[in-house]
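Please treat every number below as a calculation from the coordinates, not as lab data. The model shown is predicted, which means the values in this text are computed figures rather than measured ones. Cβ atoms are built from the backbone, for glycine too; each structure is taken alone.
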Structure I
Amino acid sequence: MHTVPELFRRHSRNPILHRGNWPYQVNSVFNPGAAMVDREVVLLVRAEDRRGLSHLTVARSANGVSGWRVESTPAILPGTSQTDEWGVEDPRLTFLADRGEWAAVFTEYSRTGPRIGFALTSDFRKFVRMSPKVGPDGKSGDKDAALFPRKIGGRWAMIHRPHVDDTSDMWISFSDDLETWSDSERLLSAREGTWWDAEKIGLSTPPLETRDGWLVMYHGARNTPGGCLYRAGLALFDADDPRKLLGRTDEWIFGPEAEYEVRGDVGNVVFPCGWVADGNMVFMYYGAADTCVAVASGSLTEMLKFVKEEAC
């Protein structure tokens, strides 16, 4: 046994966003995608209304912590198709340099279950919705998805979590056009027994390209007598072939500890959906207890060192 380092440090001003920051009535705000645009942090935040349906709203801040400017109207609303009648949730943001656009990948919810939805934007004001055909069989419920920022072997690549054979693992799929996805492979599996990530796993933050490969944060859920407990770990994949796992943390590296993470609409949940890198510092934005938004920061060098040590 060894001591797990404190890879992420919570900001003293947490939570940084809550429903009181919203210019219109909502029940809660959480699970934001994150981007750095013109030296400003842009969040695409999941906001749940008092019906229980979620939509996505843009918030901006010069320092990524305070002074948030929240748009007065939602950016992406549910109800545009039969697959999102119950809400749009948990966005991840990736800049696609080849297209000069940001891709927002999120979960659409309806009576048929979760599906993956896309929207493209160049300015975070106008979003163009897409209807990707995703999944090993094209029919399974699917969620927790994000794109890689560049093509792999000449094709776009995406991590997602289809529900296949009663398992909840992370998969990778490929596409020529961002519409039709195929060549799906299981990328990372949930462990068994009493591990922190034994029940189900899913992508948290989008893949971050580093000198050592693609760094990914993923969440694991474990059922306990007190309810389901969400924590986060790290995995590292090969830069040229992200189907190759280079390292995975045995221990969770971030879990619910602060009061605003333990108590809320859904207690004992930290759910990162976005991070931005500024030099060696990484700022992780996450939902806390399905109630508010918080931020924690850490050293990229320390993260890579730890996940590589775990692979030895």
Structure II
Amino acid sequence: MRPRHALATLALSTLAACGGGGTAITTTPPTDTTTVPTVTWNLVWSDEFDGAAGASVDPARWSFDLGDGCTAGNCGWGNNEKEYYTNAPENASLDGQGHLAIVARPAVLNTTCYYGPCRYTSAKISTRGKLAAAPGRVEARIRIPRGQGLWPAFWMLGNDFPTVGWPASGELDIMENRGSTPNISSSAIHGPGYSGNTPFAHANSISPPATLADDYHVYAVQWDAVGASFYVDGTMHYVVLRSDIQRYGSSILDKPYYIILNLAVGGNFDGDPASDSILPATMLVDYVRVYTRSR
């Protein structure tokens, strides 16, 4: 739906360098279109966000992106977003109950953003420099906030970003939500020839009056060189095949990605908040888990 820029280039480790518990799950593979063969996935990396209330995320697993996203004159993280990302516990910390809380707040810091005095603070963390998830399965259990102008997201960028630039790096959006439509999430793929207003995007909804903010939901992607599939609570809602992608440009599926969690405020996706009464707004993450395919 749009480019979202990281801050620095770092060499990434592969899953082979990461410890894993070896826990297995069984799902439908992303390349399936006619039959449903059994696939077993082995857990190779996870963060369950256990720890004391107020503690920061594990620095061995996560890094923070900071600031208002101004790089090479392209500010607001490429989308005119209004948040200033910090690493303060007020914006990102463990809640002491096994969750990560990413909190968007009205800004109280004396900092100027690209558009003037900063209006909001929030947090954005990634596994850049810590983990590159090889083609496989990545999932997270998340409870999103609600409110027009909020933009919670769980997504990935190719580990060669920013060296090759965006969209050549590729982007897999596992979950995005417009705060004004709290019962709808979306998934998307961006790459060379199919970026920004990509043709590879799909919305998934739950029936009102229920909203995604009422409870936790598990959002996942499975991908390999042949295709990618996106899931909500174990149900596949979208499949994209390599052959579909190559109608527009080169495929970005057969590569590793690093994981990103953030809560943006304002900008092009859902507009700026009509009222700051929606703040503070909290995105709760129960866990993030990475699997590789064993068969």
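Computing volume of the Cα convex hull per residue in Å³ across structures I, II gives 132 for structure I. Structures I, II were shown, and distance in nm of label points 7 Å out along Cα→Cβ at positions 206 and 286 at 1.1 was computed from II.
Once relative contact order in percent (Cα under 8 Å, 6 or more apart) is computed for every structure in I, II, the highest value turns out to be that of II. Highest-scoring entry among I, II, by distance in nm of label points 7 Å out along Cα→Cβ at positions 78 and 214, is II. When mean count of other Cβ atoms within 10 Å over residues 86-93 is worked out for each of I, II, structure I gives the greatest result.
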